[in-house]
Structure P
Amino acid sequence: MAYDPGGLLFVALGLVFVAVGFVWRGRVLRPLSVKRAQAAATRDRSRNLLRSADMAIAEARRRATSGEPAIVTVGDVTSVARRHYGHVSVEREEAAAALRRRYEAAECRMDCMTDAFN
């Protein structure tokens, strides 16, 4: 009974790829350099602050009664960032910038007030 060397080579190559995949599992997602790791951390932090601003605006709108404006403070954004994302220290200017961006994007001029512009 003769074996086909092409088929055997194909199976062996497939097994090698599977073994390499197990060894390198998840390495593509990890940054390969310190610069890339710092850039990824900065992107994650700014994205989390923007999400915190969104959550603070939504929470203030829920708290506000009908007819009165929702009041969103920079302190609300920092407390949401602390609670949800574990950011121990958030600069006031950083949180204010995130709140200003989301304030403008959510068209809050009609029904919200904030201290982010001071």
Structure Q
Amino acid sequence: MTAAAHAQLLGHVVGAGEDLLAALPLRAGLVGGEGALGVGTVQLWLSRPQLVGGASVAAVPLGDVGAGAVRERRFGGLELRLLLSGREVAFATSADRTAVEEFLRVLAQAQRTTS
């Protein structure tokens, strides 16, 4: 994960009064740049670059996050799939399988702690 993506994510999480429990780098999309997905103590956080302006940051309460799975992408790399508010969303990541599985473990633990 680039230092800028991690700093952006960490700044928003801490600014909301949460701790960042785990972070996962996201591969560049159409607008370029690397994003990040993070598990906070109360919310799941997403930081994505935008074509104009700074990064876009969004958060979803951990209670709205469902099951997650990791799978191989057709052209290499890994994809993290999460249910967010009942809808499956896929995130391409440059992390290895061990890191993605650890991210999912931390996410599940945080969900148990907040429920």
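Here, each number is a calculation from the coordinates, and none is a lab measurement. Keep in mind that what you see is a predicted model, and the values were worked out from it rather than measured. Cβ atoms are built from the backbone, for glycine too; each structure is taken alone.
What to note about this one:
- Top of P, Q by Rg/Rh (Cα atoms, Kirkwood Rh), largest first: P
- Answer label among P, Q for the case where mean count of other Cβ atoms within 10 Å over residues 5-12, calculated from the coordinates, equals 9.5: P
- If distance in nm of label points 7 Å out along Cα→Cβ at positions 21 and 45 is computed and equals 1.4, the structure in P, Q: Q
- Among candidates P, Q, the computation of helix-only ellipticity at 222 nm (-39500 (n - 2.57) for each DSSP H run of 4 or more, over all residues; to 500) that gave -9000 used structure Q.
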